[in-house]
1. Given that helix-only ellipticity at 222 nm (-39500 (n - 2.57) for each DSSP H run of 4 or more, over all residues; to 500), derived from a single structure, equals -21500, which label among 1, 2 identifies that structure?
2. For the read-out percent of Cα pairs over 33 Å apart, a value of 63 was computed from one structure; give its label from 1, 2.
3. Give the label, chosen from 1, 2, of the structure having the highest value of distance in nm of label points 7 Å out along Cα→Cβ at positions 136 and 448.
4. A value of 13 was derived for relative contact order in percent (Cα under 8 Å, 6 or more apart); which structure in 1, 2 was it taken from?
5. Given a value of 6.4 for distance in nm of label points 7 Å out along Cα→Cβ at positions 64 and 216, calculated from one of 1, 2, which structure does it belong to?
Structure 1
Amino acid sequence: MIRLFRQPIVRWLTLLGTCELLLLAASLNVAVWIRFATSPEDLAASTHSLTARAAMFATVIFLCMAALGEYRATLRMSWRGQLARHAIAFILGGLALVVGYYVIPQAYVGRGVLGMALVIGFVSTVGFRAVFMRLVEMESLKRRVLVLGAGQRAAQIHNRMRRRSDRRGFCLLGYVRGTNEAVAIPESLLIEPAGSLAALARREKLHEIVVGVDDRRGSLPMDDLLACRQLGVQITDLTTFVEREAGRVQLTMLDPSWLVFSGGFNATPLALFAKRGFDLAASLLIALLCWPIMLGVALAIRIESGRGQPILYRQERVGEHGCTFWLYKFRSMRTDAEMDGVARWASSNDDRVTRVGRVCRKLRFDELPQLWNVIRGDMSIVGPRPERPQFVSDLQNKIRYYSLRHTIKPGLAGWAQLSYPYGASEEDAAEKLKYDLFYVKNHNLFLDVVILIETVEVVLFGRGAR
């Protein structure tokens, strides 16, 4: 968790979330004071345990906002779309609170107070978020970054991180060409340091220098970099920089030494014990909440397919350390979908999918039987999605480092599923591997909780489903 919070973008998202939590808690307090301002006796009675009720109100709305992806750094949407998403979060939060008040009568605050609190909370968080995001976008408040290198490696920042949302945490001043390096970026972005690199860092008030030269052997100005380091300038490898800012590991930059010496890969007994405990608790809770849905899906499959047709579907997948296991799903395809024994990627509007299966896939209900795989220990709640052995053997021969995704248990939800749409080709598998490797290196309990909460948005909006 400490490693994750070192990322600047995570820090400002944490600050945003903390401030909005406090605003939401204050909204309920303000609503109570407005509602009973004319009646001191009712006001005194309503302020009893108000702190706990405000905490419940703020937490529920906050979780709904997080579940709809409002704290995702890579969220790209117009202000109208963000406003609509914010409104949906408050509607879902209001409904969840009504259910919560039914379950916990002591937390009840009254319909008038709840309605006013929702309106006040909505307006205050929208206003605060607008101001906060404007501040985040101010160049003067961003880290000032210089790239040492102007070749093919350095050009990947220019080519793959050109959107404003990709650069929310930093301001890129330009590129300094390395020794005998072929330039692969626009000339307008090049900087010719008048003097030493340290003098440039002092003059431009640099916070970080990203080392991205194509060939490091004997070409790095180590004395200059050491002088910059003594000035307090952070020196970062290009691969580490992209991992931190983009939430993925760039395969074209990857080499074994970086994987060996970089941080992450937390596999201590305590971390494994905590992850297993989280898996069991989360899977049992989801099963308890979703058993009516599972029963309804089973009945729908039986009605559509008739007696004698299987409800569950069992398929071999590759798990931790390359060991295979049987994965269980609700059957969403015809029973003759692969009668010839040839494994195929799922395609858009696949004619092998049944009517019930199409709905189940859109809402991800077909994945619910995998909770049994999690309880058994074949899978985790969060991790890289398990692939079929036929695909894995082929992808391992074509994509370097593909086997690294099998160093941990596969998951029901994953970082790649949040960050990249449904993959059904070798190219998609290579792109998703970038996010899977990021998760393999950086996974912890906090990240698992974040991924599980944000997966709600994937289910609600059917993003990436086929």
Structure 2
Amino acid sequence: MNGGLLFSKSHLVTRGGWLLVGSLLMGMPEVSCALDLVAAFNEAQSHDLDYLSAQSAYQAGQTKASQSSALWRPTVSASATSGRMTSTNQMQGAQFSAPGFPLTDNAAFNTSINNGNLERWALTARQPLVSGERSSQGKELDIQAQVAELDWQIARETLFLRVAQHYFEVALAQEALEVTRRQLQAAERTLDEVKSRYKLGGNPITDVHETQARLDAIRAQMMADESDLQLKQAALSDVTGIDLRNITAHLPTRGRLPAPGKTLDQWDSDVISGNPSLHKQLLGVDVVREEARRYSVWSSPSLDLVGEVAQDRLSGTGDYGAASNVMRTSLVGIQLTIPLYSGGMRSSKNSEQEHLADKALADSDRLRQQVLLETRSAWLGLSAGAQRVEALFQAMKAGDERVKATQLGHEVGDRSTLQLLDAENDAAISRLSWAQARVAVTMNWLQLEALAGKLGEDQLRKTDDMLDKTDAINSN
């Protein structure tokens, strides 16, 4: 998660490139309602590709719990075989008795079928009773289901931040373009005035050249700002699916800015207990440990309740003439399985997983440090943000007063045209800096909530309450 909002000028794109982008976006759905953060997020849920991928992963992860339960349910299988078979049975020393025949010891019975017809079927049921391997595997699946829940929470919070990030980038790009447009209008008026005064002999020709050069520079900047705005709008459109023509974002310039509300230690405690990424990493440690237990010596034996009904029929001719043999079997019992030797595979896998568990634990400690560092950064940005916004607001008001004073001085000849344009430019930059500072504070607050695992639509609605739908940037 990124705690800051970067705002920069983008390179100009070719006219043909924008025509292509425009033609591709013509068929995108339109949103007629006013675009705010909640509306943008609602649209993003059905259009953002990363979010849709996470949604499918979450649905797949929910099956892990049922898989865990299925491990301990009975399994029933049926099999049937048909083919050719050769069989020879020889029995010596048997006791034979039959009606009308005396009891005979040491009888012999021989049957033989060569390449006869075989028909075999079997119905087998197995109920696991004791299995350390199944127990560990079931716990792994349960933990993986919890991981899927956390991944889903992370995906939602990431989408919240991504929508807010792109939304405010559009809002700032719009404001930057508006600032440049105001500068352009002021420069055009000043150029007209300078040319008029030059014709009357009140201004030197250098004032005309300087004003014209400034005007050309502003026009170039305006082209860059227009391109930058279109790129920012396209990025937001990719996330939300909203038509470029309907994307007009607003700046959070109304009301009070959010405050930390808690000390840094309290936020650290909330983050440690609620951060989904940190919880996911710790669950990853548990998964590897359960995997190690699957290959331990104590998990090797298993005890199953088994039952089977089967029949084998073999018919044909052999060394003793024609024969037809049928064997039917049925059994119910308990089967104990103890692996005696696996070539060292189980012990090697157990050792591997134990080392991986140590690695996962170290990774979780590293992630904990990183998350706490991000918490500190967001908290400091939020704590100092209000004072910075107030200072920039005062600088903005001072810039407005400077413009008035410079304009008056220019009228009486104490200030040059270039000085007037510089004052107007500085005032415009102060306005934009103030807006950027309010956006940065808002994003720090959203990230702090996300780090604690509490970011949701309630926070977006509170942010929407700060949006100035009139785009007025001249009141604190």
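1. The read-out was computed on structure 2.
2. It traces back to 2.
3. Once distance in nm of label points 7 Å out along Cα→Cβ at positions 136 and 448 is tallied for 1, 2, the winner is 2.
4. 1
5. Values: 1: 4.9; 2: 6.4.
Checking each candidate, the match is 2.
None of the figures in this text is laboratory data; all of them are computed from the coordinates on show. All of these numbers come straight from a predicted model, not from anything done at the bench. Cβ atoms are built from the backbone, for glycine too; each structure is taken alone.
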